[in-house]
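Listed next: structures, encoded as structure tokens.
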Structure I
Amino acid sequence: MSKTLWERTVQLTVAFGERLLAPIERWIGRRSLVGDATFFPLERFPWVRHVEENWLTIREELERVLEDRAALPNFQDISKDQIGITDDDRWKTFFLYGYGFKAKLGTEMCPRTDALMRQVPGMTTAMFSILSPRKHILDHRGPYKGVLRYHLGLIVPREKQACRIRVGEDIRHWEEGRSMIFDDTFNHEVWNDTDETRVVLFVDVLRPLPFPESAINALIVKAIGWSPFVLDAKRNQEAWERRYLQRSRAGRAAPQPAQAS
């Protein structure tokens, strides 16, 4: 199937952006206030403790979302570039924020999680990442070194050692109520080699940098947020939300079966 003009524009923008950002990323790595590593000590991020203290509150809202899990979008249905690493229905997402854009449905369904996320310094993206049993996310790298990736374990399989993430050469395992922060521009890969679902709160935050580098980085992230790559994902997210709400309204309007007398 031939690609549309918009799809070709998105693809070209991504390729151009990668080449443009490469020297900037090297500069960011040198200037980073937390170093240039795969995983980072959590004590360098004081806000993590508050999020962890409220992890059960977040999971409670997640459980409501999962009541209609089949209706949740696959990641590649929102962000088309993910098709290179996942092409089935075993990696689902539920967005609250994406590159600064607010997902209306997500924030309305999860108001307490939303409130917590708005307290995280430099938060740009927040979502639930839902990995089905036996799912493998292929080796890949993130788009920009100016943000760091945060994961909070919300639902973790009992066989923790069989559910893991590799970043560079380092491997970690999730734990419920515990966090990890890593640089997703190192090649990384995920396996859920269990028969249970894994769900994490997935958050991107601005990398700590000195001034004026921090201001420049914030502007770059803002510009990425207005790129065709992100606007395409925003459009897909909004379309999914409309379909979800229409489906929900139709379900409520459907006649209820008569009770047996």
Structure II
Amino acid sequence: MFPSPEEKNFGFYLTGAGSDNPFSSFMVDQIPDLAFWGSSTGQFFSRYTYREIEDDNSLFSGVEDPRVDNITDAALADYRKTYGPEVTKDDIFYYVYGLLHSPDYRNQFAADLKRSLPRIPKVTDFPAFVEAGRKLAKLHIGYESVQPYPLEEKVTGPTPTPLDELYRVQKMKFKSRDDRSTIVYNSRVTVSEIPERAYRYQLGARSAVEWIIDRYQVKTDKASGIVNDPNDWSEDPRYIIDLLGRIVTVSLETVDIVEALPPMEILDA
């Protein structure tokens, strides 16, 4: 699926059948961890696969494009028969991603999603789900480049302070159990004005914001003594605090897109 850094690809991760976490899906353009967001199991559905070309005598020698479209010609013909000749393979892929985010879909097929791969029905408003899927895919793949939500930052202590010290994180936490609008970023920095609505976007059993709080902390592996320090992941001293703001933006926009989806009206077979 990702044969080399030069070969681009993308796809969506799904919580696997039998997972102890609620069903979720997320679009990525890199190799995902199949235990993504703490799921015990998961599956990845890429837009393309790549044929292996070993040498000049291989089966695919001379093939200009080793990339294989994972939306088959048969699937395209079937969807065009239902929705018209203008439907593309990309439309089908994004339709699936949009449908997987539909609250109606997740509620109606909740029992099935716990034990098997998703069943993808055809619905009346195909274009609406295609458009939503495209928007969600762009938003989720590009989460590191969206505009950070304008959180209010409060800094205490002596100034000036080098930015790499001021924004160094150890372990973020909520100000209190009853107030998720404010996060204690470190001993000197507090961020507030996080809308409660942002916590409605869930990845598995937690909101996306809570996953950032959990994953971006300094941890030491007991067995090896290796320190996992997220402060080393970027040369930008504001990377983590800005990422927190970006995830709030992604969460709010995801909720807006999902809530604007039409009712899921399944076509008769």
Structure III
Amino acid sequence: MVKMITAEELFKKIQAEQALVLVDVRAEDKYNQFHIEANTVKDINVPKTEIFMLEDDVENVLPQLPKNGEMIITCTTGNSATKCANILSGRDYDVTVLEGGITAWKEYISKESIERVWEEFKSTHPDAPEQYVAWSFGNSKQMADELASLVVEGTKTATSSNYTLYELENEPLPMVGLHNIILDGNGIAVAVVENIAVKVVPFNEVTEEHAYLEGEGDRSLRYWQEVHETFFTNELKEVNRDFHHEIPVVCETFKLVYKN
């Protein structure tokens, strides 16, 4: 029976600065996009195909794997890591599998960072409300990272979203006073902002001032229109709706009240 470790247990070991060896068996491109990093962690990428070959070739060895000491094996969800761990344990390696893999790890560290940042914010803002929302910008890691950085820098103090999606999903609109925890592309909390103005206007009535406050590109209205027409068109296509220049847009203005 292969030993398992949860994301929370691994996080606590890293926080305690324990020396650990992690073997990530995902493909190199996935590994390069994201992997677990810490000062006391030695993280090794050995694609699972290399470990699978050990089953049929008893003479084959993987010199990059330490023979002494525990290795924590991880993959995307834990399934491939479990198979690799079974093979390696048959070669007398001391192995443990990260339960749920990188997916579980990301979920845990995101949740932990959100709760920690909110508690830190509340410690200096005792009148802060109990409720907040946590989210990231855009639809990609790169966009989330770039726009979150603009918020932390103080450049971005506004955002806009597609009113139609709120309507279709029966979601309440953001309101003045709402506190938002901004996440980066890995789901890590980087800032808290508070809404100071919310209004719904047609796409073609979004102002130059609002475009400037969004802080993106050259901060012009033309840039805002070009980028958001593409973004909203793609969103609407997914719900079988068409873009037009009078679609309602939710325009939020906010202030940065805490950064991590």
Where does the value 3.2 come from, among I, II, III, when distance in nm of label points 7 Å out along Cα→Cβ at positions 164 and 196 is the thing being computed? III
Name the one structure among I, II, III that P(r) over Cα pairs in 10 Å bins from 0, in percent of 6, 25, 25, 19, 16, 8, 2, 0 was derived from. III
For FRET efficiency 1/(1 + (r/R0)^6) of positions 52 and 108 (r between Cβ atoms, R0 = 25 Å, to 0.05), structure among I, II, III ranking highest is I
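Readers should treat all values here as calculations from the given coordinates under stated rules, not as data from a laboratory. Please read all numbers here as calculations on a predicted model, not as lab measurements. Cβ atoms are built from the backbone, for glycine too; each structure is taken alone.
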